[in-house]
1. Among the shown structures I, II, from which was the value 2.6 of distance in nm of label points 7 Å out along Cα→Cβ at positions 17 and 97 calculated?
2. Given that distance in nm of label points 7 Å out along Cα→Cβ at positions 33 and 49, derived from a single structure, equals 0.9, which label among I, II identifies that structure?
3. Using relative contact order in percent (Cα under 8 Å, 6 or more apart), single out the structure from I, II with the greatest value.
4. Work out the source of 21, 13, 10 here, i.e. which of I, II gives that when semi-axes √(5λ) of the Cα gyration tensor in Å, for residues 9-56 alone is computed.
5. Upon calculation of helix-only ellipticity at 222 nm (-39500 (n - 2.57) for each DSSP H run of 4 or more, over all residues; to 500) from the atomic coordinates, which of the structures I, II produces -9500?
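Read-outs: derived from the displayed coordinates by stated rules, not from any lab. On a predicted model such as this, the values are computed, not experimentally measured, just so you know. Cβ atoms are built from the backbone, for glycine too; each structure is taken alone.
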Structure I
Amino acid sequence: MSDNGPSRVLAIVTNYGVEQDELLVPVRHLRDHGTPVDVAGVSAGEIRTLVGDKDPGDSGTADLALADVDPSGYDLLLIPGGTLNADSLRLDDKALEIVRAFTSSGRPVAAICHGPWALVETGAVQGKRLTSYASLQTDVRNAGGEWVDEAVVTDDTGGWTLITSRDPGDLKEFLREIDSTLTA
């Protein structure tokens, strides 16, 4: 996608509560395939992940703080889930500003599990077909989106690509669609 070298990916998270595999697996996968990824947290430094929203997971690192992100330098936005993470992100003005920067400029967004909450908050799901963790389906529908129960959904309507998946069990399909979008 990028005309200046490999595509760059930005992942946005809070520093506590992101679902371990929804952050660490895509970041490792992308980096292993030569895609530069920056992880932006509420603050730079340690990210404490959770497994299943309750058990401590592996730690990660936020390369920079959300406040220091220039969204124009990235080709795809990754929004991992985890209930605590996603609920906090949808209340964070800078995180929502980043989401709007991607959707308004036509750049793709990949959100998994509870990650689509940030898209609901910005109004970006209006007219989109998507999936998420099942508990978000009413929120998605109330925001004008069409919620479906599928492993991965890619929707290109509205001038930008949205890739969504339900949970860590869908990571293989989710990563396949991210890879396909980045190489398009």
Structure II
Amino acid sequence: MKHVLIVTGAAGSGKTTVSGYLNETYHIPRVITHTTRKPRDGEVNGVDYYFETRESMDRLHLLEQVEYDHNLYGSSYEGLEKAWAHSELATIVLDTKGAQTYRKTLGEKAVVLFLTVTKRHSLVRRLAQRGDLKTAVKQRIASAEYHRDLTLPDQLSDIANVIVNDDWEKTKMELDKLVKSLEH
């Protein structure tokens, strides 16, 4: 059965790192999503995101779309099918609202992984370390979306795999167990 592993949690919780680990270690393709935000240094169109305008976003066949910090983010059915063409298991990084939409639309094909940390101030430090501008970090942590994604939504509480991402070695062990459980 095809599955998409949805990696979700607050900004700075390690979603991109986890998705990268799953790709590098298990060759699990990542569903490339779309955004209207400007690329960060080193980001490549078609690899990190498809960088869009608001007009081009309107022309896509989106499974879900959210506005976060004044930018649109979304994933397309075509992107999901493209990833599944390479593997029965794919990953996607989404906010908690997108994770709920995927689970509602795809049912058991959508496996939710919620990342969290024990000390919330470490999220702010991680955001600064990844190169975001101080003003962008302040705006992000003040946003309603950031605060929403700090906790697991009730709609996902019974089905999500929760990993406390304080220790990368422990996180990798949890990810390894999860992937093995989906390979059967």
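1. Working: I: 2.1; II: 2.6.
Comparing all candidates, it corresponds to II.
2. Numbers: I: 1.7; II: 0.9.
It traces back to II.
3. On the way: I: 19; II: 31.
With respect to relative contact order in percent (Cα under 8 Å, 6 or more apart), the highest-scoring structure among I, II is II.
4. Details: I: 19, 13, 7; II: 21, 13, 10.
Source structure: II.
5. On the way: I: -9500; II: -11500.
Comparing all candidates, it corresponds to I.
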